[in-house]
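Read-outs: derived from the displayed coordinates by stated rules, not from any lab. Bear in mind that the values here come from a model prediction, so they are computed numbers and not experimental data. Cβ atoms are built from the backbone, for glycine too; each structure is taken alone.
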Structure P
Amino acid sequence: MKIFLAFILFSPISFAALTSPYIFERTTESNGLGSYQIEQEVSLTVAAETLLTKEVWLVESNGNSFVSVYLKKDGKDILAAQILYRGTQKFSSLNKSAESISAEFIEPLFFARVKNKPGFTDILARLGVPKEPMRLGRTAGVVNWVFGIASDPDSSTLQPGLWIEQDQFVIRKLRLPKGPELSVEDYTTGPHNIRFPQTRYLRWGSNSAQIKTSRIVALSSLKLNQPKFNDGNLSPAAQEFYSRFR
């Protein structure tokens with residue numbers, strides 16, 4: 001009994017950490033404070049086609065965001081698309097009307113803030129990722145809080161789930177209901193306490209995307225504007241990625 005009590009008193013993970021709301025709040029705290037500009041290099045392999053793009057994200061403190069997509073061609077960045085995300089709607093330069101944010105748009109999990117809506121759990125609900133049950137498990141040799149039903153080892157169907165590193169409270173893995181799987185290799189630390197994925201991989205079917213963060217800048221003020229309509233220069237492979245996961 002004394003040994004058990006000592007474990008409760010001195011364990012680095014308190015009993016409060018065993019509740020999913022506490023874990024989600026700690027994870028959201030890693031998303032920083034204020035507004036940011038985040039630059040990413042995306043390497044797409046879709047249907048045997050390989051394509052490089054550059055993304056420049058503008059993220060407001062309320063979680064709304066705007067991305068400019070550039071094609072890498074002959075050493076130059078050529079603007080191909082712009083997308084504004086506001087609440088549950090997105091406005092794309094490739095479309096003339098607003099549409100609902102894709103059910104597989106993962107990025108807001110890394111933009112959510114503790115007191116904002118939609119919050120972390122709202123985003124999980126849109127993605128179709130369960131908040132319960134919770135258990136401990138490993139991925140890439142790291143102990144994680146795992147949310148969702150464990151997949152049957154005798155079945156080819158994998159259950160959706162979320163893996164949050166136990167000690168650091170950062171997302172390490174995410175699996176969506178239709179099979180796409182995101183894995184985060186490492187994190188970088190930026191201004192205003194943000195911890196953002198440095199390198200991550202998204203895989204769906206035989207397709208994949210490597211996303212590498214190259215720059216994070218804190219912004220003192222930010223106003224997101226509507227994207228200007230254009231017909232874009234995105235190939236079918238890029239269009240699949242940007243319509244489905246962006």
Structure Q
Amino acid sequence: MARLSKLSYQLRTYYLGGWSLQRWAMTLALGLAALLALQWVLRGQPPTPWWHWLLPAALVLGAVTLWTLGRWSASGFYVKFDAEPDAALPAPVALSPNDKVVMRATGHFAVEDRAQDFADLQSYWRTFALREHTVMAAAPDSRFLVLGQFPEELIGMWYIFFTPEAIREVTPGRLTFGADAGPALRVRYTRTEPNANAKKPPRVIAETAYLKFADEDARNQVWGDLLVDDVSAVRALRGQLRWEGDLAALRESRNITDL
């Protein structure tokens with residue numbers, strides 16, 4: 001299924017004359033099936049044997065399968081992620097703002113006022129001084145099956161930004177896109193976007209980014225960088241609990257109830 005999901009992504013991403021290759025394939029299959037059926041009807045021939053309908057039925061089934069596969073694959077960003085809950089935690093080490101970790105990223109990207117879902121883009125991981133994390137990806141000028149062209153308006157740099165507060169879960173695992181597989185991280189986070197009704201607060205949307213690396217060392221660099229945020233949160237919580245415990249002890253020792 002991983003290979004089929006990648007094929008579905010390519011058919012939906014690459015265009016010919018304003019239509020995606022998937023739309024061309026579905027239209028041609030349905031058109032040919034309709035043409036065959038219409039030809040038999042217009043000839044005024046007696047009902048044909050059942051096996052004469054196998055070809056148009058197969059064409060219709062193929063078109064429906066393409067559409068269904070595309071919808072199903074898109075719901076998972078066209079990748080297969082197998083979690084590794086027993087993977088050893090790396091040491092929490094913050095990356096320098098000048099550090100860049102090479103990877104391939106999948107998820108919901110944005111640039112200026114545009115947004116787009118991409119799979120398996122060549123990317124870099126960076127963390128800035130205030131601990132904002134960034135996935136910097138390049139959408140290439142490329143072709144598929146000779147005729148398919150990557151949309152010109154999508155070529156260029158795309159980004160995913162999230163702060164430590166927005167991260168909900170980081171899961172190690174193995175990601176497969178087509179025939180390629182490697183160590184990966186699944187990062188679940190939230191983002192906000194303006195509400196259509198200006199009087200209402202911004203909408204909070206749950207998102208998932210998949211980061212695939214060439215090896216375990218590269219994954220551990222990014223994972224360790226993300227763990228720094230968790231360690232900071234745990235230390236802050238421990239400090240709060242320690243303060244609350246000291247305050248409770250003071251109340252008890254001095255019989256004070258108004259602190």
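Values for this structure:
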read-out	value
Identity of the structure behind -0.47, -0.62, -1.04, -1.08 (criterion: log10 I(q)/I(0) by the Debye sum over Cα atoms at q = 0.17, 0.20, 0.29, 0.30 Å⁻¹, for residues 85-124 alone, calculated), options P, Q	P
Highest-scoring label, criterion being percent of Cα pairs over 19 Å apart, for residues 53-132 alone, among P, Q	Q
Test item: FRET efficiency 1/(1 + (r/R0)^6) of positions 77 and 197 (r between Cβ atoms, R0 = 30 Å, to 0.05) calculated as 0.90, pick one of P, Q	P
Value 28, calculated as percent of Cα pairs over 30 Å apart, assigned to which of P, Q	P
helix-only ellipticity at 222 nm (-39500 (n - 2.57) for each DSSP H run of 4 or more, over all residues; to 500) from the coordinates reads -4000; which among P, Q	P
Relative contact order in percent (Cα under 8 Å, 6 or more apart) derived as 24 - corresponding label from P, Q	P
